[in-house]
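I've put the structures underneath this note.
Coordinate-derived values only; no laboratory data. Small disclaimer: the values here were computed from a predicted structure and weren't measured. Cβ atoms are built from the backbone, for glycine too; each structure is taken alone.
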Structure P
Amino acid sequence: MDRSMQKGYFGRWGGSFIPEVLHQTFVELRRAYEDARQDPAFWQEYVELMANYSCRPTPLTRADNLSRHFGGAQIFIKREDLNHTGAHKANNVMGQGLLVRRMGKKRVIAETGAGQHGVATATMAARFGFDCTIYMGEEDVARQRPNVFWMEKLGATVVPVKDGARTLKDAINEAFRDWVTSMDDTHYVLGTVCGPHPFPEMVAWFQSIIGQEARLQILEQHGRLPERVFACVGGGSNAMGIFQGFLDDAEVQLVGVEAGGKGLDTGEHASRMVGDRAAPGVAQGYKTMFLQDEDGQMLDTHSIAAGLDYVGVSPILADLGDSGRVRFEAATDREVLEALTLTMRSEGIIPALESAHAFVQAFKEAPQMDADQALIINMSGRGDKDIFTIAHAFDDPSWKEFIIRRGEEYAGR
């Protein structure tokens, strides 16, 4: 059989490479997902939950000041930062929460990098009454301390992962180890469109609410479809979310922006679809493009944005890249800070460092477009979670003084 025709494959990517011990758990999950997918009442319940609990639909904001600044296309920003918990992550998490309730399980586990998925999962667990454990790389625990604080206050147990590079890849590995020993009563709330089937397809389905909304909103506000849609790409859930609103419109360019880190020529980045460090491989239950050496060992990654600091990419996006439907670019840490500064001072909007990657590429292309054209930037999350990283990157003296003073106050108690 042609593998591209098998369930869970997207062209040559995807699949379900799992240990035998998890086979029955995945059978149960796939059955629950397929039943929900075929039940119109489930999607209606999901939409109502997101409307009443998570502030959907999120606005599509016309960025007039940025549009005038660049003098080209009209710039619109899809405001997932205004979704509950401050990012697009709640879309997938609340949907999986409804599935967990259907399956009758009482505990959820998750991985997180930037912390937004962890906060969203902890929030969902509190809402539905589930026990919750979050795995987070030790490096990310340090640079995303505010999110760790809120996860714990929401009732979750946060487990720092000290293996490997101590980032997102290692957190995913640890979450799978937990699941193998606790599958009878536990569901793994995978946070992005990666992993073994049905996770890529399932997460993309829940995130499609972004694109459905954005399509209606741009037609209402602009009177026609946008010429281009930009989204940052780590695993790829926010990108798949908004891209699905426009996938069938060949005239709309879809642009995914990866983490260029310190530059593609430095080796310190997390760009899989741009550059020459990635190759096909199988890891963490699926086949995609991974950053790896000639022996197939996963390479360390780097990004100023913890949520993009991941070694793989969604198999769906890998296939869309193969076909040319999605064009991939990369933004460096320096460019991200410049775009963040301009957006804050022009529009009073603070994107997450992850989201700012999409702003970088949109800002490069907007001036070459016509004034009657429009582009959409998917702002996947808000930047207040990044205050420690941003303040450090800007070398802000007043922030340093504040941290030192508060540290001394706590030490003296």
Structure Q
Amino acid sequence: MLGDKFQVLGGAHLRGDVSVSGAKNSVLKLMAAALLAPGKTELTNVPHIADVEIMAELLTRLGCTLTLDFERETILIDVPEKLEHRADYDLVRKLRASINVLGPLVARLGKAEVALPGGDAIGSRGLDYHIKGLVELGAKVRNEHGYIIAEAHDGLNGAEIVLDFPSVGATENIMSAAVLATGRTILDNAAREPDVVDLGQFLIAMGADIQGLGTPTITIHGVSSLKPTKHATIPDRIVVGTWAFAAVTTVGDITIHRCNPSHLEVPLEKLVSAGALITTTEDGIRVRMERRPKAIDISTLPYPGFPTDLQPFVITMNAIAEGDGIVTENVFESRFVFVNELLRLGAQVRVDGHHAATRGIANLSSAPVIATDIRAGAGLVIAALVADGLSIIEGAEHVDRGYPYFAEQLSALGADVKRIK
């Protein structure tokens, strides 16, 4: 809810079990891709987060009927034969992933109008790659009155497309459009993230012909139509990483259930180098820390490199670690904005361009701070757990967009965290 805050008392050592729901960065794209097939598509392992509700409202306005059951973690999307083609600004501005309706709409209807999206304040994320791909598939695309308007009244045609950067969103949008294009599409320098693979497998279950998922080259042979399906969303690797870093930062012991460790090989290796003891369990991992962590150096990169979404948790951990650590941000140029808030908690961090150098201290000090995006908000809550005294983190609504029941899960792990108005 808008205006809520987290009240956090420092000194916690997080211990216990936590379960992870479906991936935010996957389920939103699956919901958008459901537009490609008239009929009832069911998604399971759906996280109870604000972004899912925003995307549900967007699909409703496009003409779909949705049944959300967060208790059962399911969404039923009934897509009509005749869809609306316009995604309005009042919703799109709240949710970056809403741009992912662009490809499905132009593929199915021959026209789409999508407001330029909003989302987190972590840097410019231009839509050039999305537009370039759709143009090469034969769409005419223009920016008019704050909307991207794409038209392909005679349908899309397969093409050979090379992305200058392996953009996740562009890969997903191009793939979602190309599945209904005439002929073959080859997408080079495609994103390899598990979320992209999950979307591709969803499209294949709908009847798409896609090869090369998880590699830099994806080949798509267009089909005339797709059918609705049932699909389970993959676990959220960023939430898994959040709990893993929380265990290490607070010198705790957390067993993380319902997760796939293979999606986080690089971050988990880094945590081991920081001193963590990580073991696999039947359905996830256990992360233990028996002493103050050692500082680490990381550089964010597209998958399978270190994910940019976990970068704030590295800086938070380094702030109380032994030694000096350097974080290099190669994906989003404004992701260091949250460092200003971390400084208010007493952290010793110096930002120079796309590098953040940290000198660890034993404890942080409590202070009022403000969350500027999803991961920064979660990172500041974890930082407050290793500060002395009571901290207030404004902007709980940001955290709601990516973490179901965050305060409740922290409390179950032994933290003194309250949500206040």
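Structure summary
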{"item": "Winner on Rg/Rh (Cα atoms, Kirkwood Rh) once structures P, Q are ranked, highest first", "result": "Q"}
{"item": "Value 1.2, calculated as distance in nm of label points 7 Å out along Cα→Cβ at positions 235 and 267, assigned to which of P, Q", "result": "Q"}
{"item": "Winner on mean count of other Cβ atoms within 10 Å over residues 91-98 once structures P, Q are ranked, highest first", "result": "P"}
{"item": "Given 2, 9, 16, 17, 15, 12, 10, 8, 6, 4, 2, 0 for P(r) over Cα pairs in 5 Å bins from 0, in percent, for residues 171-330 alone, calculated: source structure among P, Q", "result": "Q"}
{"item": "Entry that produces 2.7 once distance in nm of label points 7 Å out along Cα→Cβ at positions 211 and 363 is calculated, selected from P, Q", "result": "P"}
{"item": "Structures P, Q, by FRET efficiency 1/(1 + (r/R0)^6) of positions 11 and 379 (r between Cβ atoms, R0 = 25 Å, to 0.05): label with the highest value", "result": "Q"}
{"item": "Winner on mean count of other Cβ atoms within 10 Å over residues 139-146 once structures P, Q are ranked, highest first", "result": "P"}
{"item": "Parent structure of the calculated result 3.8, given that distance in nm of label points 7 Å out along Cα→Cβ at positions 147 and 251 is the read-out and P, Q the choices", "result": "P"}
{"item": "Origin of the value -14000, where helix-only ellipticity at 222 nm (-39500 (n - 2.57) for each DSSP H run of 4 or more, over all residues; to 500) was derived from one of P, Q", "result": "P"}
